[in-house]
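Before anything else, here is the set of structures, which you'll find just below.
Nothing in this text is a laboratory measurement; each read-out follows from the coordinates by a stated rule. This structure is a prediction, so every number in the text was calculated from the model and none was measured. Cβ atoms are built from the backbone, for glycine too; each structure is taken alone.
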Structure 1
Amino acid sequence: MKNVIITGTSRGLGKALAKTLIEEGHRVFSISRKKDQELMDFAEQKPGKLEFFEFDLADHNKIRTLMKEIFQKMDFATAEGIFLVNNAGVLAPVKRLEDCDNEEILNNLHVNLGAPLILTAAFIKHTQGFKGDKGVINISSGAGKKPHYGWSSYCAAKAGVNLFTQSVGLEQEKSEYPVKILSLAPAIMDTKMQEEIRSSDKEDFQELEKFQNYKKEGKLLASELVAEKVKELLLTGNYQQGELLDVRDLL
């Protein structure tokens, strides 16, 4: 049984990934702002296990305490592998930078960049002596490589995720029992975040029509399809240390 910590499991990719792992008999430690009864009921009918932790990742001062609690529930002696998927993310604010207030900017950076950094740091600390398979997958975005009008905070955070992935990859090459780390852009999926994008104000987001057309033209990937690719990468470790990948290259 693999032990997988996943953030943002209440919807979209995170929920789809949790389901497919539980269905295969793995143990999922879910971090989400609120409990998902549908996911909990699903887990009761499957061979895997689900541990749910209600937590707001914007509360970065308590993340290390949360991770300590999670690792206290793990049995290292029987674990076949330990993994972390930094999936949770927020898009807002969607508007020109000068129209954003401090709280909006900081909340975006806390959730999209600060939390993955702290979670990864805690994960590496807690698994230093574990000799089995260990891996971290950071869910990034094409926005980490390409600027978008109205997405200054989101683009900055995702670019940061890519570079911290590469930096940790370099650091782990010096470790006795290294943690493999990957940054994966999941392409454009049919999720709640896409609904949020399509409901943006045209003045705040100049690419609005293009994203609305993605839905109309059926160009959005199903989160379940992307979840299968994430699971494959996670459990096989078939990627280079510190690599940046796009899921479209795997389809």
Structure 2
Amino acid sequence: MPIEITEAMKRDYNEKGFFILENVFTPSEMDTVAKRIEDFAELHNQRLVEKGTEGISRANEIAFTDHLAEKDEEIKAFVTRPEFVQISTAILGENVDLYWNQSVFKGPEGAKQFPWHQDDGYTPVTPSPYLTLWLALNDATTQNGCISVLPGSHKEGLVTHWRSEEGLVCHALDDPDQGVQVPIKAGSLIAFQSLTMHKSGINVSQGYRKAYVIQYSKSGLRHKVSGELITKTPIIVSRSSTALKPGLKLN
């Protein structure tokens, strides 16, 4: 469906570091996407059961399954849908690539929050910030571990992160300011800057909280330290200077 990014949304993105888009997709559409993802997520969790942990993923607690669009043609077609073209180009301009994509399945067995961090904290890039779209595949509630954000935290720039067992941390979980929780329905999404601090809560429900995190950047994204291109064959979302259609790769 057509997406309108209003001036109020852009203002929130610039001032608060995030905004919410409700009912971008139907719950039925999210069920279809979730089913495409679940096989990859289950294989990943099986590896975690054998290893215990893998990076920031932990068996039966929280699993990050990355590069889904690169592994599955239907998922690739999904991340280049007109809705995402409209959102990403409204925020980033005409020349937009898919930077990163991963599912995040949080299980009911976990008893830990995923700590406060900035996405740029894991891989500093330029130009920054890029756009993160946190898409709820099922309802994200305060009970099953919806995300929280720290409004205005992006204005601090990239801050120091420290390591913990759960992942990189840039803001203490016992700090008096724990931001605002952002519960959303399946098919809705939270759009935030890669410098916006965010975390996710404990899943105290009886089922999985399922999200798909899709990140878009201006074309030509590079590692901030090495200067190397992040990828030489990006999945193109929109490229005004070529006649390429969304989803095609440059070789």
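Have a look at 1, 2 and say which one yields -7000 for helix-only ellipticity at 222 nm (-39500 (n - 2.57) for each DSSP H run of 4 or more, over all residues; to 500), as calculated. This value belongs to structure 2.
Match the computed value 26, 21, 19 of semi-axes √(5λ) of the Cα gyration tensor in Å to one of the structures 1, 2, and report its label. Label of the source structure: 2.
Source structure of the calculated read-out (distance in nm of label points 7 Å out along Cα→Cβ at positions 20 and 140, 2.0) within 1, 2: 1. Looking at structures 1, 2, which one was relative contact order in percent (Cα under 8 Å, 6 or more apart) calculated from, given that it came out as 20? Going through each structure in turn, the value belongs to 1. Taking 6.0 as the value of mean projected area of the Cα convex hull in nm², for residues 28-107 alone derived from one of the structures shown (1, 2), identify that structure. The value was obtained from structure 2. Taking distance in nm of label points 7 Å out along Cα→Cβ at positions 76 and 172 as the criterion, the largest value within structures 1, 2 is that of 2. Each of 1, 2 could give FRET efficiency 1/(1 + (r/R0)^6) of positions 188 and 228 (r between Cβ atoms, R0 = 41 Å, to 0.05), but the derived value 1.00 comes from 1.
Ranked by distance in nm of label points 7 Å out along Cα→Cβ at positions 92 and 236, structures 1, 2 are led by 1, which has the greatest value.
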